[in-house]
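The next part holds the structures, each set out as structure tokens.
No value in this document is a laboratory result; all are computed from the given coordinates. Keep in mind that what you see is a predicted model, and the values were worked out from it rather than measured. Cβ atoms are built from the backbone, for glycine too; each structure is taken alone.
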Structure 1
Amino acid sequence: MKAIMFDFDGTLTIKSPNIWKAIWENLGYETGKGSYFSMLFIMFLTKDITHQKWCDLTCEKFMEKGLHKDLVKSITKQIRLNDGATETFKTLKEMGYSLHIISGNFKSVIKEVLGENAKYFDSINANEFEYDKNGYVVGIKGTNYDFEGKAHFITEFKEKNNMPAKDICFVGNGDNDEWAHLSGCRTLCVNPENTDITNKTKWHHAIENVTNLTQILPEFEDNQME
């Protein structure tokens, strides 16, 4: 068995809103330079706060404005998979790959966007909203597998399954995906955003303009992962 780990936003989706930023903005908050939204992100990057603390502080602001699952669903409807996604997932499964998603999005959002395609994935790893009985957000359970955590997930997976790193490929698009290579796996960058694809330590291969996800299939055919 071989495995492929996918990022979600910008990798499996195309021209879609970032769920975090969209929620902040829909609740009436600023998201530009110097905003609280931006400050929290910087504090996380500089390790002044943990990922869970970032989620907790964000959730406080969401609760102040009464974030309801209906707003989350309305934003989710604006997120769409890249063309050719179903064909790509089906083909990869038929080729014998174990498919996984490692994302900084929310599990419920990802499952909703995937729809029937969720059946192709062996695991979906992301943040989770906690709602009260009336549908209002009361908590955010942060994923352990974003940013540096993406490498941790892959490392845990290969050890649990006794799988060599060369049999695993991570497919991502941005700076929060750059840590994946630390697991020793192969990496593929698609539709790069805020990342340097000329850095061959972080990105072993790149496809700069993916308008149909089937464009990645040749990367996994004819023992290309060997």
Structure 2
Amino acid sequence: MRAQPALVLASSSPRRRELLAALGIPFTVTTPPVDEAALVREMAGATPEALASALARAKAEHAPAPADAVVLAGDTVVALDGQVFGKPADVREARAMLRALRGRQHLVVSAIAVRAGGQIALDHAAIRVWMRPYTDEEIERFIASGAPFDKAGAYAIQDGAFAPVERYEGCYCGVVGLPLRRAAALLAAAGLTPWPPGPPADADAACAACPDPAG
């Protein structure tokens, strides 16, 4: 039997590591040397889908990995009324993001890029998310915990203490940071076999097959 290629996750996100591990494919982790802030500035005015895809592609392209390895990268952005939110740079920005999102609907776009054989394949999931009307006091407690600063939009759907999300439509794993069914499909096309093997055929449906890391 032909050995599967090595898999490299080009991400420093612990959430992506946890989600990817659910597919049962051994992988190593590297951090791609990509200036995300500079790319965001360069793409000012781009759609959330275009920005997330460009960031994921750049990470896959520049990740250090053996030539015969498969590289998986991802990026997640939050968009509200045409404004794109990345990771907050400081307390003031985190507070502004959380107040803007409070009690409202917004879009989360999680893009994935897979580099294999000198080619890069892209896909993304777009998820509608509704936030509950949390209080200023809750915002301040969440900020004081230090949790918002490595998360797009300054929040995490899986955070049980803050629990900012009222409901969502689409892929739960995509909001966390890696739409697993779509990632599994790209990895399978690159010669890797997820376990359980392969995602359901309807990858556009809500991600019912994704494991719930909060469950």
Structure 3
Amino acid sequence: MRWTPCGPHAALIELAETDDAATRARSRAILRFLERERVRAIVDFSAAFDKVLLEFRTGEDVAALASQWMRKFSALKPVDAAASALHEIPVVYDGEDIAELAERHGLGVGEVISRHSAPIYEVVLLGFSPGFPYLAGLDPKLCTPRRASPRPRVPAGSVAIGGSHTGIYSIESPGGWHLLGTTPVRIFDPARREPDDEAMFLLRAGDRVKFVPAE
């Protein structure tokens, strides 16, 4: 574990050099701890695959706090994915790119659907747009580089593949991932703010997702 300064009041703590199951288990433990404790010294925090950014209050000694928090994080017990919330997301596999993706990998469309819906995925981070989940666990046979030319508009609820991840577009936005289908589930809803603003997001880092083919 190491840290680097990010401006005068923040530290980026790197958990490991690789994004693997053990690193994500440590990341889950850290996120649960920060969410539970709501420490006064930390104004905000956010996590990536193998990193966590801590923003401290003005006037705090960043170096001392970063070292202190790394010691606390190192002492946490990793949290297994099975202990996280599981969300079943229905998907109509009618995406614009599913036939092309199937041909590209020498598969039938039905096999693409079965391979995509078989795993239980892990939400490794939310980013790109509000609540957009990067999901780890994609069948290697389906891994596909992003499109050379992003679409200017991708509808909210689109289920897609980009590189070694799959995800769900939370709002209408530009996007370069390959579209497999759509879900009616709203993973980001600004009107859903109770009991706090976190309720706007259906998923959070560390949760699990199972896609269920729907008609």
Practice problem: For structures 1, 2, 3, calculate FRET efficiency 1/(1 + (r/R0)^6) of positions 60 and 116 (r between Cβ atoms, R0 = 35 Å, to 0.05) and state which one comes out highest. | Solution: 2
Quiz item: Comparing distance in nm of label points 7 Å out along Cα→Cβ at positions 4 and 44 across 1, 2, 3, which is largest?
Solution: 2
